[in-house]
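Have a look at these structures, which come just after this line.
Derivation of every value follows stated rules applied to the coordinates shown; laboratory data play no part. Nothing here was measured: the structure is a model prediction, and the numbers come from that model. Cβ atoms are built from the backbone, for glycine too; each structure is taken alone.
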Structure I
Amino acid sequence: MRSIGSIGKEEIRDLLGKGWLTHDGMWFFSVCKELGVDKANVLNKAAIKAMAPFETQRLKQVIGLGNEPFATVDDIRDFLKRGMELILPVSVFNKSHFSIQPKNVLHWEWEKNECFAYKGMSRIGVIDKYECGVMYRIECWFELLGLKFTANPKLDRCQMYEKGNCSGDYEFHF
């Protein structure tokens, strides 16, 4: 048996991140069984919105950001990438990609069939009705950071299921 001291930081981070994702998925699954997928979607988004102020503040503190507003899309991308890297397992984080496009646009994309929510909702049989909580969470972060943005597409259902890929753009208005 390994001692705690012999387990590396990345392995611990991955274990905790996967534990959180599993809990989140099992919570959603339990609500679906008890109340149906429509109610699970509503409650999931309510929980995300309620959690976002705490999460955003904690991430800003750990990353070392003050209260200065974001001035560029590069600043937003860096916060997003650092925040997601802290809370997601490496095996999940590495499947997401963010790039800067002209005119204050942040492009995001999940590798084909690699979004953890897509996989989980497919396994429990509700992917056809699942409303994306992953990008909703990020949009809640943006709103709490006081950012003005336009999402394209405006997400409701899972893009990976509906269109075969999951990508889009956030145009920021400074």
Structure II
Amino acid sequence: MQFLKETGARIGEVMKAKWTDINQERRTIYIHSEKGSNDRILPISEKLLAMLNRMKKINEYIFQPTKHGYRVTFESLRKRTAQKLNNPRLMQIHLHTFRHWKGTTEYHKTKDIYYVKTILGHKSVKSTEVYVNLEKSYYLTDSDEWTCKTAQNVEESKTLIEAGFEYVTEQDGLKLYRKRK
């Protein structure tokens, strides 16, 4: 699920992932497309990389089919979790939901439909527009409001970048950063 969350890959693309697709040094994964979309290289977190490195390497593929298949296993775990937490809304989550979550949150952060198109491997912006519509209904905002911060040195800049701020410009010896509200 962490793999799906971070990459926004389709389940079929996840099933095609091979150990050789992981670049340990650059912390990236090569996604082999399906459904006529584009292949892509995506960054992955240290957390996901560590999780993958702890897995057994049975053959060339990262994920091995289970006796009942991934969907059945996922649905069984989802049902048990929903019952245990007494949260029936969890039953609305499907494997493809992670792809929608990734596309929607990336668009919300960047407001760049072409960036989201690249991340999801779409060939057409028309396909990506679905995620823009979801973002508008989920976040109920068309606002371009920003939180702005300044940094006087490298340490302050590092702290802002780690908090999700992006560099904008430098003025009067101060570096200016912003993050969407």
Structure III
Amino acid sequence: MKEALLVIDVQNIYFHGPMMITYPPESFENIQKAMDHASSRGIPVVVIQHSASALGGGFSKGSEDWKLHPEIEKRRRDVLIEKTLPGSFTGTELEEWLRAQSIERVVISGYMTQMCCDTTARQALHLGFKAIFLSDATGTLTVKNSAGQIQDKDLHNAALITQAMRFSTVMTTEEWMNSSTLP
């Protein structure tokens, strides 16, 4: 089954300040490992970058926070997809590009676990793609809002448990690297 690695929103905003990804601490290292593995195996790499809609914020196109992390920017990618909503398929050319490459399975990595990664995996299922969700190459932070507060580890694990119920095969980066086949 031909697969592609999706690297979702690994942008500077997640490496400092109030949006800094804190769990799991090895997520960024594992995203890089996954990208390097995909490149060495000829697995297509799709880098996805979030741009703010009219609301602005930290994802304002062209800002330092919006830019891809330099380690992601310097690695091989087959295509860069810009999105403005949590789902990587919504309003983008992602589905068309994957189908043109005969991709049947997407491998989810990036930020944030419970938001853009989760939404993209759910969309993939709805569109007929299989999904692998990399448990240690996705990440999040502690969230506090009007609904309450949840710690980073608990939020991450809740998203993984939900993904494993129906949407994705959840595995570590190492497990995926040991199981992936040449396209």
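Name the one structure among I, II, III that helix-only ellipticity at 222 nm (-39500 (n - 2.57) for each DSSP H run of 4 or more, over all residues; to 500) of -18000 was derived from. The correct label is I. Out of I, II, III, which one gives 0.55 for FRET efficiency 1/(1 + (r/R0)^6) of positions 72 and 160 (r between Cβ atoms, R0 = 30 Å, to 0.05) as computed from the coordinates? Of the options listed, only I reproduces it. Quick check on the output: 43, 34, 29 is Cα extents along the principal axes in Å, derived from one of I, II, III. Which one produced it? It must be structure III, since only it matches. Consider the structures I, II, III: one of them gives 24 for relative contact order in percent (Cα under 8 Å, 6 or more apart) as calculated from the coordinates. Say which. Of the options listed, only I reproduces it. Out of I, II, III, which structure matches 14, 35, 34, 14, 2 when P(r) over Cα pairs in 10 Å bins from 0, in percent, for residues 16-103 alone is calculated? Comparing all candidates, it corresponds to I.
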